[in-house]
Structure 1
């Protein structure tokens, strides 16, 4: 079992580039530009045919996506900040504009254009989203530092039980 924690590695979207994608009406990616692929860590071929939710970072409150879907299904443009999960489990922030694409008056797909977010805004949004998840009783991110010996014991026990260390720790706490 390979244990890596890259979730704290941020990739910054360049100020002068746009991430562009399209999805079908169920959120399955039908188009991904090269910038999208590069920033997300996937190739365009790995993205096409996958649900856009493969990029959903666990820090994102569910209510943000509920609002997004309600907005675009009502024919409006959704605008907001999103923290996305990279293929390598790192992350990147974007300002997103998501809207419907219509042909002959009929909704046929969704398009999303995403761009750079300044550092101060990323920090502000992280705090807001942390508070939302806490209010909604969703998963809470906790970062702590433990000694090497404790970490090694935890990882060893998890390997013995053939589960991820986080799951092992959750099981231990549930049994307290």
Structure 2
């Protein structure tokens, strides 16, 4: 996949955001990467001070200034910054209740490009009021997907079709999943 636009909803310290940016840099792509977050925290991630945003901002500016943009606001407030069908890769990692993640999926889905991919973090967490796993179980009955349940889980969803180059990946889906399978 060579996405033109990557958007991450929920960035915190930027671990996955910087991974996207480094991959873009390593491949010499002209991809624009956007991190959308308030950098205030929530009941699941905990609440934190402004220093988190400052650290993420400094790293983004120092190493990835040509490809990265930090959008400091609520997810719904950032919607109007993106055209319909313009996002190739969307990473949903915000507040993890069923209601919140369902809302994020439904409101951002129109922004996803044809054959775009949505990543869902924490699909394997089944404690407290975490509800990503509930939405994930519903979505994977309707769309093509790959899932990894280790390290809290990562769901890879293809809600608007997929590039035929992914056919090979889907044929190896069980091998990938078995390779990373862990018991909880």
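Please treat every number below as a calculation from the coordinates, not as lab data. Being a predicted model, the structure only gives us computed values, none of them experimental. Cβ atoms are built from the backbone, for glycine too; each structure is taken alone.
A value of 1.00 was computed for Cα Rg over 2.2 N^0.38 Å; which of 1, 2 is the source structure? Going label by label, the one that fits is 2.
Please compute FRET efficiency 1/(1 + (r/R0)^6) of positions 105 and 137 (r between Cβ atoms, R0 = 35 Å, to 0.05) for structures 1, 2 and give me the label with the greatest value. Across 1, 2, FRET efficiency 1/(1 + (r/R0)^6) of positions 105 and 137 (r between Cβ atoms, R0 = 35 Å, to 0.05) peaks for 2. With mean count of other Cβ atoms within 10 Å over residues 25-32 as the yardstick, tell me which of 1, 2 scores highest. The structure with the largest value is 1. The greatest value of relative contact order in percent (Cα under 8 Å, 6 or more apart) among structures 1, 2 is that of 1.
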